[in-house]
Structure P
Amino acid sequence: MKNLLFERHIGASAEQVGVRLYRVATGFIAERFVVQGNQMVAVQVLPMFALADFEGFALSDPHYLLMRAIYGEVRQLVWGSQG
């Protein structure tokens, strides 16, 4: 079972992009999603075991500059002051 802890999205051109953070039995899962203008949705999922993996996930986002603050919120929720 997964419990939604966090969800934020922003508008980027004709798209909505965002991140969801879930609490699961093994820790956390992040989902990055894009809702395109035609309502097609793409989702990428990252089981969050290591901060370095999350940083790579965030930095590979083509919308990273717009999403930077949102990724910072997720980092703080999962890793606190370590992030």
Structure Q
Amino acid sequence: MKVLIEIKFENIDDSLRKILFNSILLEKVDQRVVNIDKDKSLIVISANSISRGRAIMNSYISWIYTIIETLNKVKNNDRKNTPRA
């Protein structure tokens, strides 16, 4: 059974979209089953089974979530840098 999963980013700030798609690296093991289209803001997963497709999808969603959370933490970090002596 062939499984097709599309992760599409809609209504997303262009600067965030650029950061996300420049940060997501296609892993060598996924090259045959994952296609990343930066212009369409789309990640397409084509796997041979539901469990494989779901595992790949969860991996990329986790990666995207980590990137967004890291950006939020950096943005919300209002502490001052300690001056060096």
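Tell me which structure, out of P, Q, gives 22 once relative contact order in percent (Cα under 8 Å, 6 or more apart) is calculated.
P
Any idea which of P, Q comes out highest on mean count of other Cβ atoms within 10 Å over residues 28-35?
When mean count of other Cβ atoms within 10 Å over residues 28-35 is computed for each of P, Q, structure P gives the biggest number.
Upon calculation of mean count of other Cβ atoms within 10 Å over residues 36-43 from the atomic coordinates, which of the structures P, Q produces 9.2?
P
The value 14.6 for Kirkwood radius over Cα pairs in Å was derived from one model only; which of P, Q is it?
Q
A value of -15000 was computed for helix-only ellipticity at 222 nm (-39500 (n - 2.57) for each DSSP H run of 4 or more, over all residues; to 500); which of P, Q is the source structure? Display every interim value, and only then the final one.
Numbers: P: -9500; Q: -15000.
This value belongs to structure Q.
Here, each number is a calculation from the coordinates, and none is a lab measurement. Being a predicted model, the structure only gives us computed values, none of them experimental. Cβ atoms are built from the backbone, for glycine too; each structure is taken alone.
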